[in-house]
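Participant: The structures come next, written out as structure tokens.
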Structure P
Amino acid sequence: MKVVLKESQGIPPKILWILAIVAGVSVANLYYNQPLLNMIRVDLKISEFQANLISMITQIGYAIGLFFIVPTGDLIKRKKIVLICFSLLIISLLSIGFSHNIYSLWTASLITGICSIVPQIFVPIAAQYSVPENKGRNVGIIISGLLTGILASRVLSGIVGEYWGWRSMFFIAAALMLVSTIVIATEIPEIYPTFKGNYKQLIKSLASLIIEYPHLMIYSSRSGLAFGSFLAMWSTLAFKMKLAPFYAGSHIVGMLGLCGIVGALAASFIGKYVKEVGVSTFNIIGCAFVFIAWSILILFENFYIGLISGIILLDIGMQCIQLSNQASIFDICPTASNRINTIFMTTYFIGGSIGTLFAGIAWKIDQWYGVCGAGIILILCSLLVTICERRYTLHQQIEK
């Protein structure tokens, strides 16, 4: 029986879980490199800064894909976009595995980032087609799948890298994308576009949405700054773990990713209570968690219990910030869900790229203490956006 999705009429559980699982598998492509950066550095005989750029270039690619590809979900059939992206991902992941110089690896990483945007096509589907009372929960399920993919990617790549070499991970990733392509082609129904116009008009409409809905940039910028803080830790952790007193390999770095399972489990819970607690309150709570996490990562930097505690708190705080903002943006303009999500996620990953770059520079200047300082500055900037927004909202209410 052919499944037909109708706006605000609900999504069959089978479709929802396929979207969640495939979202996790596809977003994982962005993070396989993080536990492997030191191995890649040694193999290709490059500097730590050049290795750190692999992660940054992947994030930049993702931001490019978000801005130029995700909006087309309002213009072109979404299934077609997904299948094209997955086909290109298979090629780019194989190219990374076969790379023997940093320039080809950077190029393939950029394409991998651009084409890994598929989860951000799935999230608007969950928001647009869920019945209103289940919207937050269903978006939370997709985000949980996405987060699980991020966690599993680090664990899997760390183990695979340690025992079979870093190249093997990208060959496995290409195989996973082939399976995902088959699943999407056979199981997901067609979803027809809602935008009437051409691609140029579609991209121009992004600016109109930013001007018309100023809160969209507030939600986006504070999430992006927090994500930059989050990635500052993950983009340099492999360098930290190779030093005394740990002398740890990529499998240990990957295993530390399991600490974030708490954040993944928290996502569906947060999604249920966004409207009750309030997006600004969740942001303040999230910033507090992240700040405490960085404090622990400084004070107990040479103890596994310190790293584990810091990573857990960092993940919980990040989910409080990301999910509360992302679940709220779709209420701004439901008919432009893909474009709204494009603006949010492009800003989000630009913030991630900035955090990765700052972390690389900070590591070069003062290693782990420099990275922690960069992470704290970014999360305080995110908190400042929320404080200014609350003061502005209160001022507006007093004037009325």
Structure Q
Amino acid sequence: MTSTDWQETTLADIAYINPIEKLPQGTVAKKIAMDLLSPFTKKITGFALEKYKGGMKFRNGDTLIARITPCLENGKTAYVDLLEEDEVGFGSTEFIVLREKPEKSCKQFLYYFAISPDFRDVAMLSMTGSSGRQRVQSKVVEEHLFLLPPLPEQRAIADVLSSLDAKIDLLHRQNQTLEALAETLFRQWFIEEANPDWEMVKLGEVIETTSGGTPSRNKPEFYENGTYPWVKSKELNGSLLLDTDEKITEDALKKSSAKLLPKHSILLAMYGATVAEYTLIMKPMTCNQAICALLPNESYPYTFIFFYIKSLKDEIKGMAVGSAQQNISQVLIKQLDIISPSNRILQFHQQVESYFTKMKENQQQIQTLERLRDALLPKLMAGSVRVGDLSPTLSLKGEGAEEETKNPLPSGRGQGEGIL
């Protein structure tokens, strides 16, 4: 239950919504496009320097919320922290901008409120417009009543959730560094220092390839309580894939063209908007028919094939044909040139395999932290779990994420029980 000092209020009462800022036409400023917001990710991945011609304006500490479908449903909401002091940035007209009223609200709390069910459910239900172009009705969101904790508790809630997001971001950055180190070595050994005397062979001559299938959607029992991860093209993330949105059953595997692919297969999209996207699966999985799977072997380990495909992404995309839907085929993929087996490939694998092991460990820890954050968020926002009930380690920032999440919740029966 929430405390009696929580007050019923509206968003318009405790936050500035789309605050007015001055940015003269033609001024070169940092632009944050919609595609730079990642689903349910606090950090913004970058910006472009462009002349201001229009769009929503904001400062550090503001929260950006996509107001158009499907971006809102996909969780495109972010916290601005990449501007300088007093700098004004701009972005899509499809953003809603929230800014704290210092005497009533905490800017970090506003971000977490914006990704909470209390806000998102109301915003999505308010959407109107033609199919595919529906937008949030701002007035409905502004006037929605909710219970707001006092400022000290807002800050405490934001500290707990921010500490988890900081650890998630740290692990993501570690993985980016590890992958960049391995890629640098690949490029040095196999591109910059490529020996013109190396013998070239066709990929299909040295690597086995296959594709998958889609179990009948008319048989829900093929998907209910499934245990085999089933990869869709949109899940090819350009990095390591540990799990999937959907899973299929043993029966589905037997009665469809889906195949169980070995751990460390490299998956490559063959059709549509995702053509040439790729991923490395970290456990046995299945996939749909729009994906080609490259199966590593002793002469061509997964580390080498992963960066080989990454280095050829643009070339593979350029091979796609078709007017309505761009596509490539396994036949074309098998015709790609690759160097013949060599000790250099095996030496590369020995050098970088430990990087991939660490990246997998980090990704597993990211998933643990994300589950914890996503479980805590609605309960803290509703007051059914209070910050004082949580383990003190959750309020600490910095490294040591694994140790700090071993026992972060209240012990025994009480407000925190059943979070995970």
Structure R
Amino acid sequence: MSKLKRQLTLSGLTMIAIGSCIGSGIFITPADSLARLPHQGWVLFVWALGGVVAYLGALTFSELGSRFPGAGGVYVYIKEAYGPLPAFLYGWIILLIVNTGALAALAYALVDYLNFFFPLAGSLKTGLAIVIIILLTIINVLGVKTSQFVATLFTSLKLLAIFFIILVGFWYAGTADHSINWKLTGDVPEGLLSGMLLAFVGVFWSTGGWHHATYLAGETIEPQKNVPKAMMYGTITVTVTYLLVILSFMLLVPMQEMAQSERIAGDALQSVFTWGGRIVSIMISISIFGTIAIYTMSAPRIYFAMAEDKLFFKFLAQTHPKYKTPHYAMILQSTWAIILILLWGSFIRIITFVTFMDILFMAIAASTIFIIRKKAKEAAPFKLKWYPWIPLSYLTVTVAFVLNTAWNLRAESLAGIVILLAGFPCYWWFYNKKQQ
């Protein structure tokens, strides 16, 4: 069987960690955060807290990643700590909900912005979204070096685009006829804690993705050193960038208008330039395209690892004879993403559905550090400082988010749980086949 090749550098993996986070979310979800939590100061606080939580998660996963430098990342950590069934369920929801749901959401969001330039009918929009996923899957099959180049190029372009928005926000801030309510003690919204946790739907959607670096550990040069660094550098860069972008939006758009905006980035620049909406559409299209490219590349390594454990279809453990990529796993993922596109729902509902299950399993994965440390006979190449307070802090916020979302957004949460439960009989089918 052909094996994966170690070709990813630290800079390439860091760009993948950053590019996995920065997609469509930061251009849309800050307005949703303000609608759920109508206070500018508290919204900035929530996004800053989200960045801190992501960094705590990255630190926790850094030790885990240094212990297990093979392909699969989170799947491997859960398997080592809790056994094959929970690990299979993680791969199951990544395939059926998290990664393919994100791909479907991103592909449709990209087509919506392209529609600004090229008016498309409903069927043509669906067709174009499908073509984009197929095209990027083919590019990623051509080898990890090609994928690394695409990820680096589009992540650089999206960072330049975001830097432009930040410059505009701060440059024209003096011309705005409104102010920002910074005081956390003044005009505190009712139901503050619940509102903060609901605002985390957009925050976690936008900051999530840094752990995609762990999926590619099997193809990274010196993974024990470079995977932890890529996740930490990535979360810091994303957090600082997001806070500056949201502050720029607030400087340009009054609070009530921002809370009601469906495309806050476009509205912010439109308040300064008549062609602002067109510029932002180009920026967001570049950003989303780059994120789809990364997602079509990273998660198939989980299905590859599952197949190597003989807990998924055997053919998914095969790599392309020439390019050494898990091409069958990529094709399976893209096929299901296309099915989800054909069964599309609203953007906010789909990201709630995706984020709920993603954060649930991220919490489970973070908890594995307690068990793996007890089992380990040797110290990890990257040893987490301030243990156990860092993983406990990460778990406190993520578990609270999961419980609050399950209570307040029951339809989306229930849909995710039903698909998760469907994974149990599938696991036993594959397990029995393995035993035979």
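Here, each number is a calculation from the coordinates, and none is a lab measurement. Because the structure is a prediction, the values reported are computed rather than measured.
Participant: To which of P, Q, R does the computed value 13, 42, 28, 13, 3, 0 (P(r) over Cα pairs in 10 Å bins from 0, in percent, for residues 217-336 alone) belong? Don't skip to the end; give the middle numbers.
Facilitator: Values: P: 13, 42, 28, 13, 3, 0; Q: 14, 44, 32, 10, 0; R: 11, 26, 25, 20, 15, 3.
Among P, Q, R, the structure yielding 13, 42, 28, 13, 3, 0 for P(r) over Cα pairs in 10 Å bins from 0, in percent, for residues 217-336 alone is P.
Participant: Still on this structure, I have one more. Out of P, Q, R, which one gives -24500 for helix-only ellipticity at 222 nm (-39500 (n - 2.57) for each DSSP H run of 4 or more, over all residues; to 500) as computed from the coordinates?
Facilitator: R
Participant: Among the shown structures P, Q, R, from which was the value 36 of relative contact order in percent (Cα under 8 Å, 6 or more apart) calculated? Intermediate results must be reported in sequence, preceding the final value.
Facilitator: On the way: P: 26; Q: 15; R: 36.
Computing relative contact order in percent (Cα under 8 Å, 6 or more apart) on every structure in P, Q, R gives 36 only for R.
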